[in-house]
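In the part that follows, the structures are each spelled out as C-alpha cells.
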Structure P
C-alpha cells in the first residue's frame, strides 16, 4: 500500500476548473450564407417545422427584402459568416431593424467536407444557431467603427508615403545625388526643401544650402559634394510628379490625424490618457489600441482572452499528453503590430521593468520571440489599465528583481512529491 502524505493529497485535489458556458438555445432562427452576388437564407423552428429556403441578390433593395422576410417570419436571431466585406451592409440593415445578428469566424463553423452547397451551408448555420453552438465575433459600436476605419486608412496612407519617399530616393541616388549619405532621412524639412528646389531645376549651391536647418548646417562642405549630380530635365518632371503625390497623401494623413484626435477627445479622453502613461505606448499606439479593442474590457473575460484575441498568446496544441508547436495564433494584426512596436519602445527605456524583462528572456530565446513575450505582458497591462481606468506607474528594475526573488522563494518552498510508480 502506497503512502501519500497529506500535502500531496491536498495538492491533487486542487484542480483548475473552467466554467462551461452553455449558450441559450433558440426556438427559431435563420442562417445566411453570404456571397458576392448571392445570399442564401434558411429559416427553421427548433422542432424542424416551418422550414423555408430563399435566395436573394446583394443589391441594397434585395438586402431590404431579406430584412422584410425575417420580420414577416418573426425571426429575431440570425447567423452569418464574416465572408470578406460582403456581410457588412446586410449587418447594418438588420441590426438597424432590431434583429440580433451573430457574425462568426468561418474557421469555427466549417461544414463537413464533400457535403458543401450554398443551401446546406445556410441550413448548417441555422442549426448551429438554434442549438447555441456558435461563438460570436467581436463587433465594435458605431463610434469605434469610425475611428477604426480612420486609423487603418491612416496606416495605408503612411505606407503610400513611404513608397513615394523610396521612389524619390531612387531617382536621386541613380543620378548621384547623395543626400542620404549626409542627412539621416530624406523626409526631414531640410532634405525635402532641397528636393523641391532640385525638382525645379535649381543648381545654385548657395540657394540649395540655404535650406539646411539644425545640425545639417554644420555639414555644408559635404552637402556641396552630395548635391552635385547628373539630373536631367525628365528627372525634374518625375520629381515634381512624386512631390505632388507626396503633398496630396500628406494632406490626407493630416486630415485623418485631426479627425482621430477629435473622436478621441470626445469619447475616449480618459482611456487615452491612461494608455499614454504606459511605458512604450505613444500617441499613435494608444489611438490604434482604442480603435481596435475599444475601452470596454468587459467583452473579454480575462486578460489572457484579450491577448489571445490580439494574436500574441501561444496556441494550445496537445495530443496524447504531448505538447506540439504552440506558436502564436492569428488575431487582430493591426493591434498586434502596434503592441509589438510599443514593446520594442518599452524595452529600450533604460532602468525600466520591461528592459530587465527583455534582458532575462533574451538569454534563452531569440529576440523576436522574446519581444512577443514582452508584448503579451504589456497587453495585459493595457487590459488592466482600461479595466480600471488608472494611470500606469513605471516601477523600474527594482520591481522586476523583487518579483524574481519571490518566484525563487516559491519554487524553493514547493514540496517535491515522492515517486509512486514502479515500487
Structure Q
C-alpha cells in the first residue's frame, strides 16, 4: 500500500519523463495522479471495515454488560481511573478482584477446575502467569484478539515488536517494564547519617555487620518479596550468596504487611530496607509528604528492563464468560488512550508503558526509557519462567531453613 505522498511523488517523476507539451504533460499528470488517488483510496475501505468491526464489538460487549478482571496488587489499587474511563466510554462495567494475587488466582483456578468460568482477563505478575495460569492451560493467545490499528502497529512498541513473558511467547503480554540502571534501597534519614550512606558502595555493603538487626524486608509470601530475591539471585551484583546472607545471616525482620514494613522504616525501628518493586511507590509518596525516609542509589554492571509485579502484563482467560468485553478491554487498554491514562493517573509510577508514542506523565525519571538506548530484557526470554521457578525453589529452601 502506497502512502499518498509517495504516490504523488511517483506520479511527478513519471510525468517528467513524458514528451514535453502543455496538453501532454497535463494529461499525463491527470492520469497518473488519478492512479495514485486510487492507491490512497484503497486504504479507506480497510479503515471503514475496522470501524464497522469496532462498533459491532462495542455493541456485543454492552450486551454482555461487564468484563471480569483478576488483578494483582498494583492494578487493583492503581487502575481505578482506567476502569472508570472504560466504563464511561463503552458502557461496560468492570468487575475487579480484591485481595492478594495468590488468593485470587487460587480461587479462579479452583472454579475452573469445577468447570465454572467467571473471569475474562488477568492483570497479574509474570511469575504467577508462568507458575499457575500457563501450566493450568487457563489462557488463550493474546495476538488473535488484537484488532485495533494503534495496537497492531508494532512500530509504536518498544523494539518494534510485542514482548511476552511465557515460554510459548503468546499468552503473557508485557505492556510495561521498569528500568534497572541502578540498585536502590531506602533508609531513615534520622537514624542513618549521610556519611554512612556514602560508605555504601555496593549491595554487599548493606550486609556489613553494622547493619545486622537493622534491616527490614518484605516476607517471601509477598509477591514483591519473592520477586526481589529472584532478581537478586540472578544479578551479577548480588547472586545466590547475597540472597543467602540477606535471608539468614543479617537478622532481617520481615513482614508480608507492607504498611507494617513502611511504619518500621518511617519510625526508624529498622532504618534500612532494600527496595522491592511495587512497594517503592507508596514509600515515594510518604517521602514527598516530608517523612524522614529517602531512597539511595548504587550503580550496577548491566542495565535491564524488568517485569514489575502485577502491573507488567495482561493475559486473556480461555472460556471467558464475556468474550466480547474481554476483546474490547484488551484492545482499548493497549491503545494510546489506555496507556496514556496509565501514565497520567498513577503518581510516582515506577514502570513505563512499552508503547513509544505516549507522554511519560507521572513515570519517575529513573524508569523512563532513553531513545536509542538498548536494554537487556531477561523476563522476555522464553526460558525465564523455568529458570525463575528453579531459582524460587532454592530461595524457598533457604527461607524455610530460617524457621528451624
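Out of P, Q, which one gives 12 for relative contact order in percent (Cα under 8 Å, 6 or more apart) as computed from the coordinates?
It must be structure P, since only it matches.
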TODO: Determine which structure produced the value 3.7 for distance in nm of label points 7 Å out along Cα→Cβ at positions 56 and 384, calculated from the coordinates; the candidates are P, Q.
DONE: Q
Task: Test item: log10 I(q)/I(0) by the Debye sum over Cα atoms at q = 0.11, 0.15 Å⁻¹ calculated as -1.08, -1.34, pick one of P, Q - done: P
Open item on the list: With helix-only ellipticity at 222 nm (-39500 (n - 2.57) for each DSSP H run of 4 or more, over all residues; to 500) coming out at -13000, pick the structure among P, Q it was computed from.
Closed with: Q
Open item on the list: As an exercise: distance in nm of label points 7 Å out along Cα→Cβ at positions 216 and 360, calculated from one structure in P, Q, equals 4.5. Which structure is it?
Closed with: P
Open item on the list: So if we calculate distance in nm of label points 7 Å out along Cα→Cβ at positions 256 and 344 for every structure here (P, Q), which label has the highest result?
Closed with: Q
TODO: State the single structure among P, Q that was used to calculate distance in nm of label points 7 Å out along Cα→Cβ at positions 288 and 320, giving 4.2.
DONE: P
Open item on the list: With distance in nm of label points 7 Å out along Cα→Cβ at positions 72 and 376 coming out at 2.1, pick the structure among P, Q it was computed from.
Closed with: Q
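Laboratory data are not the source of any read-out in this text; all were calculated from the coordinates shown. None of these values were measured; they are calculated from a predicted model. Cβ atoms are built from the backbone, for glycine too; each structure is taken alone.
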